[in-house]
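I've put the structures underneath this note.
Just so you know, all these numbers are worked out from the coordinates, no wet-lab data involved. Predicted model only: the values in this text are computed from it and were never measured.
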Structure 1
Amino acid sequence: MLTSLSLLQSSLILGLALISFSLASPIASQPFADLILKREQSNPQDGLTVDLGYSKYKGTYNDTTHIKSWKGIRFAASPTAELRWQAPQPPSLNRSEVIDASQYASQCPQIPFGNPDFQISAQYQGDMEDCLFLNVFAPENATNLPVMFWIHGGGYGAGNGQYDFTQLINANGNNFVGVAIQYRLGAFGFLASDELNRHGVVNAGIRDQHFAMQWVQAYIQQFGGDPRNVTIAGESAGGGSVMIHSLAQGGSLGTSLFKNVIAASPYLPFQYGYKDFEPSQSYYAFAASAGCFDATAYGNTNQSILECLVNKDAATLQLANVKTAASAFYGTWPFLPVTDGAYILDVPSRQLNQRKVNGKRLLVGNNGAEGGLFVQRNMDTEAKVRNWLSTLLPLLTKEDIDNVLFHYPVDTNVTGNYATNGVEMPDANSVSPVAHGQQARADNIYGELTFVCPSYWMSEAYSGSGRESYRYQYSVPPALHGNDVSQYFGPGTNVTSPDFVKAFMNIYGNFVTKDNPSIDAQLVYGASSDADKSQPNAAGNWPEYSINTPYQINLNQTGGTPSTMPNLGAEVTILTGSSLRNDFSKVNAYTWEGGRGRRCEFWRSIASILPS
């Protein structure tokens, strides 16, 4: 169980926590074809050693959970020196020994959120860029099982693939295989400019993700998974990555890499073209910090900026990575996915509106108080909100800002912080578990623009035309960005009951294995409830989302004992204890929180000046 304080820490980590890939052919096994042929005629029979052609890995088995795991499997060559800012390549042959796969491998270099004084830690000594690893969890005797492919969050600058699927798989009867990946982050994965695009690749981190999906197509049967039945999933930047792959190559990939999509709090920052002013400025700032933009490093040696960067040591680049990120406006990051004209063809809001998507089905959700972690905690007047908006959204005119605030009316008479019920006033524009008044207004603007409305746009894109769309909101206070991850992966936190965690796990598991998130009434109500479990319930027959029937399931609880936790400079009321009971209800997502659907339509109408 997490403590009250660690719940906040979990939010920051999990919410921030907050791919050579072939354009001509999306066939996943192609990059690994030669390596697959190098497998031995007979694979080892110990049940834990897998021969991938390029290497052999030996995993571990837990005789209590009946789960096998393989950690630290290399899916791409180490992207050091000559492979910096290049497309990922297949791993080198290493068949001299069976590699121990009992421990997680190193994570990719990180950009810490909200800590400009971050120093390079000991974990980065040595080959810090060697981080393109994944982890596989599979039930004992797994054969042709569905696959859940997890992309971690972290603002495209932090996080790792060290997710343990054991509890999630166990809660679903050991009926699917889990894969969690890592990808290049920050400047290592998302540096962009015209020069880099001409001599390397932009969106290197996205290409890593795509390459890992190709790896799954080539190898997952070795672990008991079915490559034809893959659900890609992620939260925050992981959810945003899922959104990018759902739109990849203009939605022309179909189900070649995945069948279903789960996007939790999909992060949609501004998406510029690769040679636009904003990513170019981040490129030059990073180069300057690394010593590649002055006369000595650049002008007098006839060396291009990119050549200089490629020749720098990793520690110098990581320090420049951190320094550049520290100079960004609060709640924003300098290294992000860009429109590259090859894999990412358009801004998501426009392509989603055209319903040009890959895959068949979507499960998407957001949290009740998404924006609370990403807005400065001094928004006590409208003037401050206006000034903040003018910096956050620099292309907006005064009239545009007037229009934004018109769509976000605030009741300044509200006092105290508490969760709304989503239906009655005051709504999220005026109060949340972590703010009230103008602060709540600013939080909701950021949360809807950045996480919530992208989830609405995805819901619409997957509705109709032979596709299926399901949505939810995680509303358990404080419902901050990232609070949901510990619920469906486990073990839950002090604000959720075991019944809630088990239900949430089965919602995800049923979508992965049955193409539908509906769960049994026993799970909806929970073992601790004395309610009549024979009665109809919303989550037992999950409604498909459409424009005409814009319904979602609100995942909340009743009961509990009030207590407080320190958070964002204020005491936040939470509910804990054995009296917590599941409270899942069907609600109208369009009219939710005073007309959230209408506000999302507004943001899409001005997306060209954001851009998003």
Structure 2
Amino acid sequence: MAARASVGRALTCQRHRGPDESETWQKDEAVFGFNRLSIIDVEHSHQPLTWGPPEAPERYTIIFNGEIYNYLELRAELAQRHGARFTTDGDTESIVAAYHYLGQSMIRKLRGMFAFLIWDSEKQLIFGGRDPFGIKPLYYATGPHGAAFSSEKKSLLDLSGTLGQQPALNRSGLQYYLTLQYVPEPATLHHGIRRIESGTSFTVEPGGQPVMQRYFSPTFTPRPVSGPTEQARLYQQITDVMRDSVAKHMRADVTVGSFLSGGIDSTAIAALAKEHNPDLITFTTGFERQGYSEVDVAAESAAALGVKHVVRTVSPEEMMEHLPLIVWYLDDPVADPALVPLWFIAREARQHVKVVLSGEGADELFGGYTIYREPLSLAPFDRVPGGLRRIMGKVSTHIPEGVRGKDLLRRGSLSLEERYYGNARIFRDDQLRRVLNTFDPAVSHTDITARAYRESEGWDPVTRMQYVDMFTWLRGDILAKADKVTMANSLELRVPFLDAEVFKVAAQIPQSEKITKETTKFALRQALRDVVPAHVLNRRKLGFPVPLRLWLKDEMYGWARDIIQRSDTAALIDKNAALVLLEEHKAGTLDHSRRIWALLVFMIWHGIFIENRINPIIPEPHYPVKL
């Protein structure tokens, strides 16, 4: 029972993920604990949930975070083909029943976002898995006294004594973070705590280590599209599959809203969602800075769609005040400034709804990032002999920072595998050497991307970039921050673009239908012509832009300087070099805003999780609903 009590205590630090119910369970060698956010079958489907066939009604127990959007179809199939019986109306039973009747391969039939564990009392093992794209997190740690899994790392830190191991700072993880702006999977910033990778299932027996099996790899199979008829067929396929995905993502027994920025992705989701909920509420955020807000465009879209619209503006003072609390919720540092406005709009949305839809994943599936056009702009360099390209690269090192063309020359001298490691490039190695006291030349971004490039050999360069992003940027930054800051506010975020059926269609789109000289996501834009208002159809992607460059010169300067000076990270970070970056930025010599922000977020993280010097006040989940 001591283990059950330890799990119960560890649940408290992730109460925000499920404030509606909390329960622990123990049998044989397994102990489960669960905090529930009730979305489907609110009055029933309590977890941990025990289920079994008539001859062994208590054989399995499951805990499950996420949603299975095809659960109605799956339940019907299991009942018809196998005689499965259900005692609830929820999706949790569909997972465990599918496991009983179909075995471990059942995970490929699940259409949704999920992380689950099933204890099989007959086989005395746990079977678990994480969704194909990594929408829902799942951490694990092992020690002399067993293995533990959790939706949040901080719970495993609480359980480290129970497991018989004490995690230490992962210094190579820090170097990756300062390069990429996140700690890449499967690692975390603590040695001894790792993540189950996206698209992976596993088994673990008492006293053993998890045995992993990848069940999904996002294989792209582009097919040529010739002529208007084939183009029209492709665009209709995209429209149809998106309409179907949004319809299934709207399944809930609570109110579903939608985030709305000024771009095509979130606008399309909101437009399709309104087909199922005429009273849809949309939410956006922005700043009172010219050029750093999509509030006006989003409001115009909301008016065109005929939906109720809620706006939340964010001040620099609010960003500074709330950042330590946000970093605590993150578990590991993510140096994406957009997570701060996302935190505030999630906080606002939770006062109106319990679930929101959002547009994450469209860029990775349909070719939406501006940098995906780089193979077109760098094509002339491909015709330059290798020796001359290397000379060009050396010449670029002698050009002063900030001079136009320096980075183009440097990147043009590199192969795709060398130059592209995801959407964020914070510190280059030469810059890292100046600020990171523990810099290790053997640690490289190619360690993270090598597998993706190896697996995508022979594909066109744009598709290879998409593939790299799906294993790096998408799950390391986009989905990590989206899950953590929304669940911090007990708000479930659903992402209809990241759907198995949507991916099947997107995977067939050729490069010519993704990237042109004029635009990105070409096929998606054509498919959505009759869905979204005209003013967003070809609008450049901004997301939730943050005026960080300006604020670090003015409103945030003193705050940033104080964080650097107070931080007890001298063994890791050259604080004088960090202060030089801040002073150069304030003087306007160079734009160091993203590098400074990455350092600040890490220093706050270090102050919370290593120094125990920063102790944010964690609010109790409480959501008065606005009428």
Structure 3
Amino acid sequence: MQTEPAKRLNPWLFVPLLYFMQAIPVSLVQDVATIVYKDLGIANEPITRWTSIVALPWSLQLLLGPLVDLTRTKRQWVMRCQMFITAALMAAPFVLQLPAAFELSLAAFLTAAIFSALCNTAMDGFYLLAMPKDEQAKFAGVQTTCYRLGTLFAKGLLVLFAGLLMAFPEAKVSPSTGSLHLIKDKKPVTAQTATLKITSGGLTDENGNAFDPPIAVSPDVKGLAVQPDGTVMADGKPAGQIRLDADASVTPVQVAARFSRRTAWSIILLLGAVLYGLMYLVERRTTPRPELDTEAEEVPGEFGRNVRRTLTVVAIGLGGYFFANAIVRLSANAIWSLRDGSATGPLKGWMLAGNPTMLGIPVGTSGAFAEVVQLMLAGAVFVTSLTLARRSIRGTAMGDAFSSFFRQPGIVPILAFLMLYRFGEAMVVKVSPLFLKDASDKGGLGFSTELVGTIKGLVGVFGIVLGGLAGGWIVSRFGLRKSIWYIAICMHLPNLLYLWAALAHPPYQAMFGVDFVEQFGYGFGFAGYIIFLQRVAQRGSYKTAHYALGVGIGALFIQVAGIVSGIVQSNFGYVSFFTAALLFGIPGLLTLLFIPLGDVDKTSA
């Protein structure tokens, strides 16, 4: 008589909370940090570049899979990493109050990213071990939905509350005679009245139009006052003057925010960290222990050796990344020098800075020389680490976990798919919050922080949730081979709406619909992407390692897309940027002609 081999676990007991929490550090570092730094007055290019670099651990999690697969249980990895994530998130709001807030907060976010990458690797392996294959596909939509709800919490509710804390009461300025002078779409315009807003470190009207001449306002300001002659006082100090017609005056205005932008973000980030910590305590009691989640048999001391091997492999990835980064930046600088050579020309964003810094510290040399130094150091790290890794990993289980992924049938088109499928969409995801916040004279829409939180976090995430559920259901119902083209086209085509918005500058009400449709398409296409990764991972013996490799390769090119986004947008503006994002989506669609869809569909049986 046969007996039940294992107790069936109820996925509803652990999948929702696990993937809700997985989204929080990712969203805080990759999305919310972008808005935080924008509110602190930092330029777009360093924001996109440094938040992409800090997010590298999620790209390098492809190198962490074998370590997690070969040591401890997946549940142990998840619990311990979440403890360290909580500590790192707790540190971020405090360092935001220090003079070197940008650099120190990046360090805190980097720490959270490292442990989040380890946690995600273990969590995805836990998911594959705790559920049979038929339920994995059925719960792909639930997994994606709960992840997006975590995103909603982080970049929706937290951003919205931050906006409310830093918002000024309504302050209208109207001249006694004549008009106010503003800049709309880089052209001078006039208006009879303006409601004062602070956007990206500058004073604007309610539509994001800057005053003419522009009035700079520190992100730390708590009080604004406008004197009869149009002089704007920020915390009692002159910040600029609203230009009025001759003999005109304005009724004095004085308003104060509850908190400065820096303090408001410190409060909100602390709130997010505390709630994450409370969920971690709950999860320790609710996450089950699947029978298949067992510790790998290892000889004494093997864990330490695997850690050293993993660090060596990660050093290869970091060295290779910064080596390639230096080559790209030096090449771009050479093109700028030959084709432009002007600090104000169309290719100025490709020019290497004359006073470069490393981690915020001036290095006292030319930008090109500093980049050459980086090239040499990164190359030395790459070659040395590669030599050490070949000696220490060859012939081990970790080496087999890596090599077996790249030996599987159809690996070349699979790699092309992972690298290119989400590239265009990732560009839009990175820059669209900056587009919503930038003033109209910079090509943006000039929305407030709370409005961006409502659009991106509430309406947008609602679209992602519905799209993810729909995509998961369609793939589980019809299979990847029959549905992938439809969901891929639905993922990329809605980016046309952001191109339209960059051209038309519609009112904020229209952007609710634009972002909902764009995010629905993203959720729709992302569900197919995740299911494809899960099927590919289960073609071999190292499920966790192979899934981490697939996710990491895709994530690496998401960070590349983020860096490319900053360069394209800062040089060519938002219209050209959204056009480029559409074009970058085409290679990803072409990979669908070659990936082994029929083969991976069979693994679900």
Taking semi-axes √(5λ) of the Cα gyration tensor in Å from the coordinates of each of 1, 2, 3, which one would give 36, 32, 22?
1
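The value -12000 for helix-only ellipticity at 222 nm (-39500 (n - 2.57) for each DSSP H run of 4 or more, over all residues; to 500) was derived from one model only; which of 1, 2, 3 is it? If you can, show how the numbers build up before the last one.
Working: 1: -8500; 2: -12000; 3: -20500.
Attributed to the structure labelled 2.
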